[in-house]
Structure I
Amino acid sequence: MSAKGPEQTLIAQDLACRRSERLLFRNLNFTLAPGQVLLLRGPNGSGKSSLLRLLAGLLPPEAGTLNWRGKNVAQDRAHYRGDLAYLGHLDALKPQLLVRENLQFWADLIGATMAVENALAKVGLGMCADFPAQQLSAGQRRRFGLARLLLKPVPIWLLDEPSTALDTAGHKLVLDLINRHRAAGGLAVISSHDDLDLPQATTLRLGSGAGI
């Protein structure tokens, strides 16, 4: 990960998001500096996942701007996307491939700096490396997603329900990985219904009575 600095600040200004005919949110503003976390809260359908997809560049904003490294993201999407990792609801696993082969695909795609075997070991999947992916439990699939985050350090993590289906040890793993990411100068936007113990995190509530 590159060095900490004021240029590594993510700034949302008056963001609005529409899905079909429904306006999910508007006039959304926040600033995230290195080491900071934004927790997204709100009922189902309030726009948490849509906001993450918007921040990941997978949805266009209805209005507003997103700035990173002092530039409008719309002016240089490729460099912005290279600075982020997005963990969504989908497992991103091909069931017929081995777990190791699945993660190697992502490693080759992003130019990983950590060996696949090491990433799997760090999330407790080392013994599952040669299992067909279809044999993984829901919790193991979520751990696979966490392994993807470790393949290459990037400044921005966008995490959608990262602790879903995980046991107590898995919850602790999620918190540990996020705190290590923060300590290295990373920032994160996280949607979660779980009570994640993340000191000094800012909460953004979407839906009725939305706001920080």
Structure II
Amino acid sequence: MLRVGLTGGIASGKSAVGEMFVKLGARLIQSDAVAHSLMEPGQGVYEEVVRRFGREILNHDGRINRSRLAEAAFGRAGKLPRVQELNAIVHPAVIEHENQWMQEIEARDPNAIAIVEAALILEAGAAGRFDRLIVVTCHPDQRVQRFAQRLGISEEAARAEVSRRMAAQMPDEEKIKAADFVIDNSGSLDATGRQVEHVFNSLQEIPGKLLS
């Protein structure tokens, strides 16, 4: 089985690219979705995050408010960022879940292309878990526009938030140096789709899916 990491900066379009790979036949798991499930009430990760960051990050129903947690993790005025502290809690549990998922996929389909979509593969030093690494990029202005649309906020607010979060991520230029494949998501969806198809075909051509 081929293990593939799919990464890129905030609002680069990783999820859209991941969905394109699925339509071509790849298997996909999203680290963000895994993290969401692990931060549900009753989970060990949830308990530790609340213990470290305080109950002020919770909604009235006891669930974690992602925006409040992001403010606490990425830094507020007069306070230092705590994103590394948050990652130290969440990442090990997410990686364990993903590894189990890949083992299950391989047991069912030894010839599968299993893709893990995650924003911080390189920042977490986790690239070695994968046989190939795909990096998704886009123009900085598009990143801001997409983030604004996703959250329903102004572009000015989005630009400030994107800048704050990008400060905790590796620059695209560095990610590209580490990539086996780069997909530029700055153009149309059709243009991105053609790049995805080309990369998928290249992945399929890897001899024996590295099983030899």
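FYI, it's all coordinate maths here, none of it is from the lab. What you see is a predicted model; the values in this text were computed from it and never measured. Cβ atoms are built from the backbone, for glycine too; each structure is taken alone.
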_Tell me which structure, out of I, II, gives 30, 22, 14 once semi-axes √(5λ) of the Cα gyration tensor in Å is calculated._
II
*Here distance in nm of label points 7 Å out along Cα→Cβ at positions 32 and 160 was calculated and came to 2.2; which of the structures I, II was it taken from?*
II
*Structure with the greatest value (metric Cα Rg over 2.2 N^0.38 Å, for residues 72-119 alone, set I, II)*: II
*To which of I, II does the computed value 36 (relative contact order in percent (Cα under 8 Å, 6 or more apart)) belong?*
II
*So log10 I(q)/I(0) by the Debye sum over Cα atoms at q = 0.16, 0.18, 0.24 Å⁻¹, for residues 40-95 alone, computed for just one structure, reads -0.45, -0.57, -0.98; which one of I, II is that?*
II
*Test item: helix-only ellipticity at 222 nm (-39500 (n - 2.57) for each DSSP H run of 4 or more, over all residues; to 500) calculated as -16500, pick one of I, II*: II
_Which of I, II yields 22.9 [mean count of other Cβ atoms within 10 Å over residues 8-15, calculated]_ = II
*Comparing distance in nm of label points 7 Å out along Cα→Cβ at positions 64 and 200 across I, II, which is largest?*
II
